[in-house]
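In what follows, structures are represented as structure tokens.
No lab work stands behind these numbers, since they all come straight from the coordinates. Predicted, not measured: the structure shown is a model, and the values here were computed from it.
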Structure 1
Amino acid sequence: MSKTEENLATAFAGESQANRKYLAFAEKAESEGQAGLAKLFRVAAEGETVHAINHLKALGGVAETAENLKSAIAGETYEIEKMYPEFISAVEADETPAKLSFTRAEKVEEVHQKLFQEALAKLEAGEIVADGDYYVCSVCGFPSAGEAPEICPICGALKDKFKEV
């Protein structure tokens, strides 16, 4: 990997993390009644998204959709089979929130993997993946197609915790 490619990869990671961090900051500001600050954080987050996508494209990280699905499946598989199991086993006894976060994320990654595999199979069969409604649990990230479940199967959150995407 060239120095430029290394720099693009580092910049992509940094901009991606900044986006997520600013969105978390926006939620916190909003919960404190700071709507203007929440909006400012969201504006900055959107700018960071633009930067991250531009860096990823320059790196050659966006391919045809079938290849993108294969890449997504590989990433989810890595998280399920290696990353999260290692993280979960390394959690100390007094770090329960971390273990819960890792465990829930691992379970949700399994759902992502399955959804991507199903989409790839349809794409390879020449079928169109239907455009439908999706809902995501705001507690654990579980995705649901069609409608939000009454209770999240991963974390037990109620239907009102799901956001339409």
Structure 2
Amino acid sequence: MPKDYSLGAVEVKLPPLERFAQFLRGKGKRLTPQRRLIVEQVFSHHDHFDADELLEHLQKRIARRQLSRPTVYRTLAELTEAGLLRKMTLDGRGVWEHDYGYPRHDHLHCQVCNRLIEFQSDELDRLVGEVAREYAFAVTSHRMFVTGICAACRRQRSQRRGT
């Protein structure tokens, strides 16, 4: 029987938009229509994205004048500071993923197509804990990226070689 490495669900007290509004109030800021639109787009589905991809999706919904690139970057930074998003750097570009409401997990990263595959492993968590105890190390978090080539990219490479 194959092992299940899928991500489980995490219950949260507040929806992301309410959590972000609470964070902003604590900073003396308000939830503007632009910030609201960004949060709604980001949390409408789960995927990894960069700021340009987000801006492209948002501009399909509203006029370009209503939302600037700096507003998107500032809001992404605020969402990260609020603990709603996590920023990663892949091949020199910033990529964000949901952090709030998602379990701790790791990634397989295809170095050809940049696809990220999320997985969670209790065995890996136990191993990290064992190594940390051996070195009297207090783990606050961990993020692992396994880099390689996904099945689809390997198939494409082998098809090109065969022709």
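Here volume of the Cα convex hull per residue in Å³ was calculated and came to 158; which of the structures 1, 2 was it taken from? Derived from 1, not from the others. Each of 1, 2 could give relative contact order in percent (Cα under 8 Å, 6 or more apart), but the derived value 23 comes from 2.
To test your reading of the models, identify which of 1, 2 gives -13000 for helix-only ellipticity at 222 nm (-39500 (n - 2.57) for each DSSP H run of 4 or more, over all residues; to 500) when calculated. The structure behind it is 2.
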